[in-house]
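Below you'll find the structures, each written out as structure tokens.
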Structure I
């Protein structure tokens, strides 16, 4: 007797600017999925353009049965698929995201910055430098280490210019 198919929730990391195409593939395959889209407004001189863009660039959430997982790779839109370990927690957070997106409130994605976590500066003249997060509750910046002197430099950097490192 064949084993019952198991459904996995996956965090699908797409190739750049392929989120909507990948979501269309999931729709065609009838896989449950969610692509968080938000409204964006751009002004070009006298023109105003409105469009939707992914809230989490490069990511689509999908539920796929293990025996059909290979089908999500059929159009070469996917970089990798990461299996969700704590599904109940993930589903609660996904519902929260859906509620926030549908509320119409203005929102932006911020990295989770915790004290002591390594981070990289991603904007401004210090782009590329790495250091340790000082205190996200009362952010004063990032500490760049000078190991040979056993000292660090506290640099005031806005949180949106920091990317947490693994």
Structure II
């Protein structure tokens, strides 16, 4: 029988990068992109958050949650730019990727750092109840472990993070 730790590192399929954006100015328009350059320790080139670095260098959103939030808000569809996240990923449960790293394309590695809580702006954007519609579905934040260029359609795979040391040796769950 597999341990819970082992089960938490198995994903049936890789994900796919469905949508990319950056926000050059705080509260400004979202630039929808086909490629982005991610800079280790800083953020997305051309994004207003790139000057800060830290745990929120990149925001990710689950593509499968778009119709759920649209339904909660009484909308026929929800364009990703309204949520103001940087990356939309399909086919991979992002919430299950906590304490994991994601490899995107050939070069980039992100470390999931936490939940991306909705902001009060979602009430104006999505209408009354929009803030609550996003609670638990707001996506994830990440820091850039290894930078590079990512492209629409890139494969997104989970890489377990070393979590323990055993007699001074780094241990990765199997």
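From I, II, which structure was helix-only ellipticity at 222 nm (-39500 (n - 2.57) for each DSSP H run of 4 or more, over all residues; to 500) = -5000 calculated on?
Values: I: -5000; II: -2500.
Answer by label: I.
When you work out volume of the Cα convex hull per residue in Å³ for each of the structures I, II, which one comes out largest? Write down the numbers at each step before the final one.
Numbers: I: 195; II: 128.
With respect to volume of the Cα convex hull per residue in Å³, the highest-scoring structure among I, II is I.
Which of I, II yields 24.4 for mean count of other Cβ atoms within 10 Å over residues 82-89, as computed? Write down the numbers at each step before the final one.
Numbers: I: 11.1; II: 24.4.
Working through the options, I get structure II.
Can you say which of I, II returns 29 when relative contact order in percent (Cα under 8 Å, 6 or more apart) is computed?
On the way: I: 20; II: 29.
The read-out was computed on structure II.
Throughout, read-outs are computed from the coordinates displayed, never taken from laboratory work. As the structure is a prediction and not an experimental result, all values here were calculated from the model. Cβ atoms are built from the backbone, for glycine too; each structure is taken alone.
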